[in-house]
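Each structure below is given as structure tokens.
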Structure 1
Amino acid sequence: MQKLRIAILSYRSAKYGGGQGVYVRDISFALSLLGHDVDVISGPPYPNLHDNVKLIKLPGLDLFESFVFKDRLRKFFKKKNKNKDDFYEFFIALIGGFPEPKTFGNRVDKYLRHNVDYDVIIDNQSLSYGLLNIQKRFPLIEIIHHPITFDYKFELAASNKIRYKISRHLWYGFLKMQTKVAPKITTIITPSKSSKNGIIKEFKCNKNTISVINNGLDTNEFSPIPVSKRNKNRLITTASADVPLKGLDYSLKAIKILKEKYPDIHLIVIGDVKKGGHTERLIEELGIKENIFFKKNISKTKICELYSTSSIAIVSSLYEGFGYPVIEAMSCEVPLIATDVSSIPELVGDFAKLIKPKDSKQISDAVIEILSDYENYKVIAENGRQHIIDKFNWPKITRQYEEVILRTIQNYKNVNF
């Protein structure tokens, strides 16, 4: 295949927070290894990219670095030559909204009017109005990991408090834009069949515009550490605390149950906890403060160390467009308990213990079952790693990306002939 100039757009690409930064780092590197010139055009926070991938910074106000009003005000006044997107970003954030997808789309549209030397543009789920302009000038591929409408619905269902519901409505105000833009995008890639079905239902997209290509994983990075000894009493999960979609509540309640049989049981949570938030209060109510340990902003190496010293991994999500924690845990040969929802069965095959969502008793029963027959579940976990190696390797996946990229470029040329 000919060498292409590829721009990957990402409205935010935090190194450790969520999967966006991980995905952008991995896909940009994988495409560069096939010989393509890859630029990542990102708003703050910026990703940690491999050396042969160029980062182009497209600064916004980065207002979500802090939720303190004085800090945000200082950022706003510090910005020179403010334009209408800066004012919009500040005031929408001030009332509790999330303006970054929209303002980034406008900024990158302007940037690409003056930087036209790209063969294809790949956007990472901003679904912004600016993309509709970009699509007229470039072959464009949109990555939709899953419809964020699912997050919105789960969060609305998490509380009956009016103030909370208003706050969620304000935060997810960008969904009005995304539901308008998505059906007008001519090429979409999503990482699971479950997500494809969700995109068709929630965003009213034409199924023929959507290709399913799994995300990949570097199984050399995520691998078991042989010298590590697994702690029978250590369980591990990855979850954004206070995000109902991740179902952390049910894992915490399972720890409460398990404490009766295993007094030294403890749960490592890869993620952060909001001070004074719902999760912190629940931990106090359950009386398990000494059994829960949060680990935030840690490297992949440290994550592998934690997986390699844990006896069981738990993914208690209520929905996953594509569950990175699922394949990361399996790649590290940890026996896995996961909810039988959305994309998870697609990912795990026969190599995990699947349970119903929202069921703490099933989680605790599954833990007891695995610990009672650990040698058998170790073999299942070892076979699970091979399953991940075979199905989610980047060389295979980037070839699939190339096929869609070539088709998108050809279709663009045909339309504009």
Structure 2
Amino acid sequence: MRDKNDRPLFSVYTLGCKVNQYDTNAMTELLAENGFEQVRWGEEADICIVNTCTVTNTADSKSRNMIRRAVKQSPDAAVIVCGCLAQSDAEQLMGEEGVAAVVGTEDRKNIAAVALAVLEGGRRNAVVEIADVFEPAIVRTGNERTRGYIKIQEGCNNFCSYCIIPYVRGRVRSRVGEDALAEAAAMAAGGIKEIVLTGIHLSSYGADSGERLLDLIGGINGIEGIERIRLGSLEPGILTEGFLAELREMQKVCPHFHVSLQSGSDKVLQLMRRRYTAEEYAEHVALVRRHYADPAVTTDIITGFPGEGEREFEETVSFVKKIGFSRIHVFPFSERKGTVAEKMQEGRVAVAVRKERARQLIEIGKGLEQSYASGFIGKKANVLFEQQAGGYMEGYTDRYLRVRAKDAAEGEVADVWLETYSNGILYGHKA
């Protein structure tokens, strides 16, 4: 039996993207600073926080299932729902049995006050209107021991026809560069060796403030203790000759570029309200490869968008093979309430067809990934080792290739001779 004077316990479950994980880390630190103690998910707790995602129907379903699971497995705990689904559907969530509070994508800085209020028996809808400034929340270490995520940008102004994110995350807001540099320095002091810059629309950083993404990257490049800088998802248009020439001079930047695609068909790209053609996308990737040797180029693709017939799908398949991605993330199209695509009826694709096309692209992606990774067999790669796995120490190269070796230690950055590849993993030994 816990004493009433014990520190209140909380657990957190995070769904969705790296931005959500960053938000969770920020809330976790705020709760700890205000007298709460974190326990693992599923352990006895006074507060259970579910940080939700709503980017697809599947994400919605997973979020709702996790909320119900939290209520069921911790009937004596107060359940707080946070994140994108909370922002979009607060009233319905407040009506769910066992939900004590909702906090959207704003006002996370007050999570401790919300948690204290529900511990006293209150119920609270804490979803507020999205502000036009970046909400400050500094993560000093997060839950990572080797890699730290820093959110430098929030929101999106593009309003692609399929996307709910601008409605639940708001318009573009950029973080003050000095704040991000201070966070990176604190992470370096805590032993973090790799910084990942993330945001909802990273390429828009500075559009509202006049600050330059390259200046921020350069600042982090100069922080002692940081050995790698990895960039989050980028739009192809940012990858110009000038941008890449300047970026290449920053030696800590990883040659790994996640460049959003969504479709290889110009017709579908136009229907999606994407701001490039397939040919323009290919030109930007060619520039990346001109500046970096064997860079990892990864992407996202949506299958079965309204208007994607067999011809358009085959155009995407051909384009994916032509580019030769090192990895692709594939999602069947999902109608999101309130978006333009929800109302598109002409050329609507059956759900089963969307899923089958996704399956085909996933298989193609596996082949491309194997081909890219196998090209490094017999070569030496720099690996940041992070955890034990299957009797090996496991980590990632600067190109985000997964590597296992027996003679390494957690947190070590070492060169590894790569010898074999199996099921998405390269195996080798330290050089």
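We did not get these values from a lab; they are worked out from the coordinates using the rules stated. If you're wondering where the values come from, they're calculated on a predicted model, not measured in any experiment. Cβ atoms are built from the backbone, for glycine too; each structure is taken alone.
Remarks
- Read-out helix-only ellipticity at 222 nm (-39500 (n - 2.57) for each DSSP H run of 4 or more, over all residues; to 500), computed value -14000, structure in 1, 2: 1
- Comparison of 1, 2 by distance in nm of label points 7 Å out along Cα→Cβ at positions 173 and 349 - largest value held by: 1
- Label whose coordinates, when distance in nm of label points 7 Å out along Cα→Cβ at positions 93 and 365 is calculated, return 4.7 (choices 1, 2): 1
- Test item: relative contact order in percent (Cα under 8 Å, 6 or more apart) calculated as 10, pick one of 1, 2: 2
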